[in-house]
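What follows are several structures.
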Structure P
Amino acid sequence: MKVLRTIIAVLVLCMATSLYAQSVRYDVELGIRKIQEDYKNSWGKVRNMDGYRIQIMAISGPNARTRMEAAKATIKADYPALPVYATYQEPYFRIRVGDFTNRIDAYRMLQRILPQYPSAYIIADQIEY
């Protein structure tokens, strides 16, 4: 009986020591904590991920910027809830719409857009969320 009590006492002591060893406390210097907070504040607002957009058009040539701005205004009027992105990558001005996390949602929107913009297609892009 005395041996059993000793074994149980040793096991309880080992478990208590094990639990204490699992709790880790970090003492971070004030300067490092400030750097961490600055990093979170600056990069926490950037929320990009891989996703899909629908490219409505890519145009170049004379007056391409003016035509792109007019098309962008038309798309915003037709689809006010859909974010519109205009970019320039030489030699094309591109208009892309949407921030879709999966291809199925992008495809559903593409089906709604195709009657007005028959050359539209889905493209993988960095999206904002």
Structure Q
Amino acid sequence: MTDKNLFIYDGDCPFCNHFAQLLELKSSLPELEILDGRKNLPLLFQLYDQGYDLNKGAILIRNGHIMHGADAINWICSEINEPTDSLLEVLRLIFISNKRTKFLFPFLLWGRRLSLTFKGKVWQPVSENSQFY
């Protein structure tokens, strides 16, 4: 893994993908490396073996510490200062609150699963034995 802050998301999820693009282009977080988990399966398998499933939320590795799901989104949104995109500013304002993030996160997962189902993609746990694609 890396010493940088590493954000791992599901590139097939349109919501996750758009959020990752906004982070990369408009967030002003220079120390954030962004990876599509579906293109980095060995890393996903390693994280899954440690108890972190991409299907239960994005993963953030910060200084060797792993944050998952609502915690990862909350940390990222709390680090964004003066985003250059209005949607990212709205997301930052919503998810800067840990309580609000934890309350809303199950709805985000539900929306992700629904969108992947419509796309014909698998959203079951990611392990070396699963068919992630």
Structure R
Amino acid sequence: MRLNVIAPGGVIYDEDVDYITISSKNNGDFAIMHDHAPVISTIDVGYLKMVKDNNHIFTVIINAVLEQRENIINVIAQEAHVGLNKDSALEHLNEVRKERLEENRRRTMDFLKAERELKKSIKDAKASKR
């Protein structure tokens, strides 16, 4: 079976697997094996366990749609991070989210500073016309 996991940053995983297990907070756990009936599901907060040649790889998922048909599984996720186990994948996800929050805070502070400078410039410009 072919598994494709795509997130806003690009392709996270694109390889053949023997089977996958899906764990989702709202939808519970289920597996997809070779020649499985077509499936469409959501994954709110959960993970994929990808099994290939008795090796397990985990991808932590936040807000995704999963579609399987004809032994091709496509997962389109808002967030997805791969790890050798659930904990390492989740740790990586949390690090990325923390970095994004810090970047958003920095951008907000830069915007507020620029806004204050613009207001001051407008006020100074009007004062000079009197």
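Given 33 as the derived value for relative contact order in percent (Cα under 8 Å, 6 or more apart), which of the supplied structures P, Q, R does it correspond to?
Going through each structure in turn, the value belongs to P.
Could you figure out which one of P, Q, R the value 4, 20, 33, 23, 14, 5, 1 for P(r) over Cα pairs in 5 Å bins from 0, in percent, for residues 6-61 alone was computed from?
Traced to structure Q.
Tell me which structure, out of P, Q, R, gives 5.4 once mean projected area of the Cα convex hull in nm², for residues 30-101 alone is calculated.
Computed on structure Q.
Using the calculated result 14.0, 42 for Rg and Dmax of the Cα atoms in Å, pick out the matching structure from P, Q, R.
Working through the options, I get structure Q.
A value of 4.9 was derived for distance in nm of label points 7 Å out along Cα→Cβ at positions 38 and 70; which structure in P, Q, R was it taken from?
P
Since every read-out is calculated from the coordinates, none of them should be taken as a lab result. Treat the numbers as computed from the prediction; the structure is a model and nothing was measured. Cβ atoms are built from the backbone, for glycine too; each structure is taken alone.
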